[in-house]
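For reference, the structures are reproduced in the following blocks.
Bear in mind that the values in this text are calculations on the coordinates, not laboratory data. Because the structure is a prediction, the values reported are computed rather than measured. Cβ atoms are built from the backbone, for glycine too; each structure is taken alone.
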Structure I
Amino acid sequence: MGHGRLKYLLDSVILIDHFNGIASATTFVSDHAAACALSVITRAEVLTGFSKESEPLALAVLNAFPTLPLTTEIADSAARLRRIQRWKLPDAIQAAFAKHHDLTLVTRNTRDFQDGDEVAVLVPYRL
């Protein structure tokens, strides 16, 4: 169920790194922006780190990307992935989003995600 030109699902850590001034994250996001989407999970996780005063900055960046809604099908898939992989629920939901939309999950989370497990994974940089 791909979305045309969309290729990547940005994990929260990539955008958090961008907002924290990690040049590698900013470079990836700016070089691939047109091919990136967010899940509602990423949106919520990123916004949690902003004060009411700085939230407009975060929203300006987040609103530049399509935000994919959580559906019953994705929730059911996340439950199966959580049971099988023993992932935390937010990680299982991210994987289910990527799998459902045929996107590559862009993350630094190599502890939980390895390419080829249940979802295609891209680790664009390491800290």
Structure II
Amino acid sequence: MTFRSISPEAFEWTTRPHDEGEPARHVAEISEAVGLVNTRANTWRYEPGAKGRRHRHADQEETFVVLRGTLTMYLGEPPTRVEVATGGVVNVPAMTPLQTVNHGSEDLIVFAYGYPPDDGAEVLDSAV
């Protein structure tokens, strides 16, 4: 059996597009680094005040594990605000609108994985 491991020190962080003056989100894409075939995974770092785009995946369910900080999610239609503290987990079924936000005062770190892997999502109007 072949396995792969990656330490947080080896993550390659990419800053996601954001408006000037807006807090940034950064992603460490780890699917390829650890050899995932049937799932997709990323570690996200949100600066205080950063927010993701509201979106939904047609086929992919996503699970979020909060490693540091408090994740605020806006889920469903109409959006329901859900707070997920450090150590908490939330699973979002396919076709569920979602938006992730860091309303806290420290960086938020979240591990996110999905199945089946897909490379796209429908972008929706922001909930916040």
| request: Figure out for me which of the structures I, II the number 0.5 belongs to, where distance in nm of label points 7 Å out along Cα→Cβ at positions 18 and 50 was derived from the coordinates. | output: II
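Which of I, II yields 2.1 for distance in nm of label points 7 Å out along Cα→Cβ at positions 10 and 42, as computed?
Traced to structure II.
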| I, II: which one has Kirkwood radius over Cα pairs in Å, as calculated, at 15.0? | II
| Looking at structures I, II, which one was helix-only ellipticity at 222 nm (-39500 (n - 2.57) for each DSSP H run of 4 or more, over all residues; to 500) calculated from, given that it came out as 0? | II
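Looking just at distance in nm of label points 7 Å out along Cα→Cβ at positions 66 and 90, which of the labels I, II belongs to the structure with the highest value? Each step should come with its number before you reach the end.
Numbers: I: 2.4; II: 0.8.
Across I, II, distance in nm of label points 7 Å out along Cα→Cβ at positions 66 and 90 peaks for I.
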